[in-house]
Structure I
Amino acid sequence: MSEEKKTILYVQTSDDPERQYSPLVLAQIAKAMDLEAIVYYLGQGLRVLEPGSAEKIRLGTFPSIADMLKETASQGVKIYACEASKQMLGWDTVELVESCEIVGAATLNDLALDADATMWF
């Protein structure tokens with residue numbers, strides 16, 4: 001009998017530039033450790049996914065958040081954005097960065113129930 005991969009869910013609730021790197025770096029490390037990783041953007045965290053925003057965030061010697069999002073997605077990490085949060089921000093017609101999928105709010109509950117661990121930022 002094969003053991004299923006462990007899953008870590010990283011939830012980003014903030015648009016604070018200094019809090020953007022942790023979930024993406026940790027998700028990339030999780031994939032390197034042969035774990036499943038999911039990043040879910042909620043509330044104010046969606047502001048970073050607005051086209052043009054992620055390109056403006058770059059701290060220290062790290063790549064921009066736009067580059068981090070692309071790299072994280074290219075490694076097979078699923079990146080989700082909450083539809084209800086999008087509506088809360090009044091973004092009925094805003095398209096978000098292409099590396100994320102917009103999902104319903106109940107998806108977060110399902111992901112949390114299925115995950116072996118969750119981390120919130």
Structure II
Amino acid sequence: MISIDYQSRTPIYEQIVERFQLLILKGILEPGSQMPSVRSLAVKLSINPNTIQRAYAMLEQQGYIFPVKGRGNFISDASLLIQQKKTLYLSDLKRMLLGARDIGVTEEDCQTLIQQVYSKEVLHD
């Protein structure tokens with residue numbers, strides 16, 4: 001389900017949060033489905049359960065999951081979260097495009113990059 005890069009400078013709990021956010025936003029983990037228990041995920045990843053609990057607390061605080069007393073954690077409806085992320089990314093993109101335009105990056109350069117990204121010719125950095 002998720003993998004951890006133990007060599008990364010990013011703290012393990014943040015990696016767990018990022019992986020679950022992506023799985024939820026992509027719809028791989030469906031709303032209402034149950035998250036792995038803290039204990040089982042800690043055993044599977046060979047990490048301290050407190051690390052998993054910290055990641056789950058962060059996911060809950062951000063609205064990605066919700067707890068059900070005595071039953072565990074469940075995936076929230078991500079439609080609002082997806083819309084918020086889209087708005088944030090588009091705002092960041094606009095800011096970056098304005099900066100790029102100011103230093104002479106052409107519209108054609110931007111269009112070429114957009115085509116490469118959406119045709120999957122460019123890998124993630």
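We did not get these values from a lab; they are worked out from the coordinates using the rules stated. Predicted, not measured: the structure shown is a model, and the values here were computed from it. Cβ atoms are built from the backbone, for glycine too; each structure is taken alone.
Comparing I, II, where is mean count of other Cβ atoms within 10 Å over residues 20-27 highest? Write down the numbers at each step before the final one.
Numbers: I: 20.9; II: 16.4.
Once mean count of other Cβ atoms within 10 Å over residues 20-27 is worked out for each structure, I has the highest.
Thinking of I, II, which structure, once Rg and Dmax of the Cα atoms in Å is computed, gives back 18.2, 58? Write out the running numbers ahead of the final one.
Values: I: 13.9, 48; II: 18.2, 58.
Considering all the candidates, the number was obtained from II.
Say we calculate distance in nm of label points 7 Å out along Cα→Cβ at positions 36 and 52 for every structure; which of I, II gives the highest result?
Greatest value across I, II: structure I.
One of I, II was used to compute helix-only ellipticity at 222 nm (-39500 (n - 2.57) for each DSSP H run of 4 or more, over all residues; to 500), and the answer was -18500. Which one was it? Numbers along the way, then the final one.
Values: I: -9000; II: -18500.
Derived from the structure labelled II.
Once distance in nm of label points 7 Å out along Cα→Cβ at positions 60 and 76 is calculated for all of I, II, which comes out largest?
Details: I: 2.8; II: 1.2.
Looking at the calculated values, the largest one is I.
Tell me which structure, out of I, II, gives 35 once relative contact order in percent (Cα under 8 Å, 6 or more apart) is calculated. Intermediate values should be presented prior to the final figure.
Numbers: I: 35; II: 21.
Here the read-out was taken from I.
Here distance in nm of label points 7 Å out along Cα→Cβ at positions 4 and 108 has been calculated and equals 2.3, so which of I, II was it run on?
This value belongs to structure I.
For mean count of other Cβ atoms within 10 Å over residues 84-91, which of the structures I, II scores highest? Numbers along the way, then the final one.
Details: I: 14.6; II: 10.8.
Going through I, II one by one, mean count of other Cβ atoms within 10 Å over residues 84-91 peaks for structure I.
By the measure FRET efficiency 1/(1 + (r/R0)^6) of positions 28 and 68 (r between Cβ atoms, R0 = 25 Å, to 0.05), tell me the structure among I, II with the highest figure.
Numbers: I: 1.00; II: 0.75.
Largest calculated value belongs to I.
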